Structure I
Amino acid sequence: MKYSIREAQVADMPQVLTLVKELAVFEKESNAVEVTVEDLKNDGFGEKKLFHCFVGETEEGIVGMALVYPRYSTWKGPVIHLEDLIVTEKIRGSGLGSALLKEVVKYGNDLGVRRICWEVLDWNEPAIAFYEKNGARVMRDWDVVQLDENGIKAFLEL
């Protein structure tokens, strides 16, 4: 399959959101997506840019994406976080995921980061195998901790 990788543009955000929603369904969280196309446009291309995004496309349009943002590690210094790497189901296994990951790694290297980090669900064995095959270390002894909006409000009310 022929595809190309490029930096996302504002006009790509509707297709990016479609991929995000596809991932949410795959991860059994279909109702969890709250971000809108306008949020993505403002947050990725507005005055205060919060993320950087790459897209993979074929003649059918955008069929994959990788979204990263800067973080700071007290152990390592500057790092980036890979929030999502998504390839639409019908073309998984085509090499597009590897190409998107390579673009993220090149981007991180160009920024001079000391680590690129992300999460993967413990039941998503194909993704775990993919990441390990590409040299990533899956740290199974760490748990993800989050406070959502309700948790933040409840905490502040304590």
Structure II
Amino acid sequence: MMDLFREKLGRLLGRRPAALQVAALCLQPETGKVLLVTSRGTGRWIIPKGWPMEGRSLGQAAEQEAWEEAGVRGKLSDKECGRYYYDKQQDRGFAIPVEVRVFAIEVEKLREKFPESEERERAWFTPAEAAERVDESGLKTLLRSLPAYEGVR
């Protein structure tokens, strides 16, 4: 809620519009646990995310990020399951506002070797545990709001 308020306030004050990223909420079908990965730069716990990709829907781009960053293959939900906002730190010392659209993926296979396997760690957490480990307040809220798991719709 605060992130959305901050985003709207920023627009009113002339702050540039948020850039768009996509993310994959990778879920373990049997338990509803969430797969988190570490970021390459800071080692923070995050969900796989990245920029939209030409020729792919937003969900398909999130699915590709899940593969590249976590080695996930699974069943993608065709509907967005949430959004959050954060400020992405840039190498030049400033931050840009980013809106992240999140898509659920029911994990069917978890590969040991994947494009970024040498650069990241990954681990399963309950949604409440995952919410405690991530930094972005909007992502914390999304994780805490997950209903009892009933599978991808």
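What the table shows:
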| read-out | value |
| --- | --- |
| Structure (I, II) behind the derived value 1.00 of FRET efficiency 1/(1 + (r/R0)^6) of positions 58 and 82 (r between Cβ atoms, R0 = 25 Å, to 0.05) | II |
| Structure with the greatest value (metric relative contact order in percent (Cα under 8 Å, 6 or more apart), set I, II) | II |
| Value 3.0, calculated as distance in nm of label points 7 Å out along Cα→Cβ at positions 98 and 122, assigned to which of I, II | I |
| Distance in nm of label points 7 Å out along Cα→Cβ at positions 34 and 130 derived as 0.5 - corresponding label from I, II | II |
| For -7500 (helix-only ellipticity at 222 nm (-39500 (n - 2.57) for each DSSP H run of 4 or more, over all residues; to 500), calculated) the corresponding structure among I, II | II |
| If distance in nm of label points 7 Å out along Cα→Cβ at positions 74 and 90 is computed and equals 4.8, the structure in I, II | I |
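Each value in this text was obtained by applying a stated rule to the coordinates, not by laboratory testing. Every value quoted in this text rests on a predicted model; they were computed, and no experiment measured them. Cβ atoms are built from the backbone, for glycine too; each structure is taken alone.
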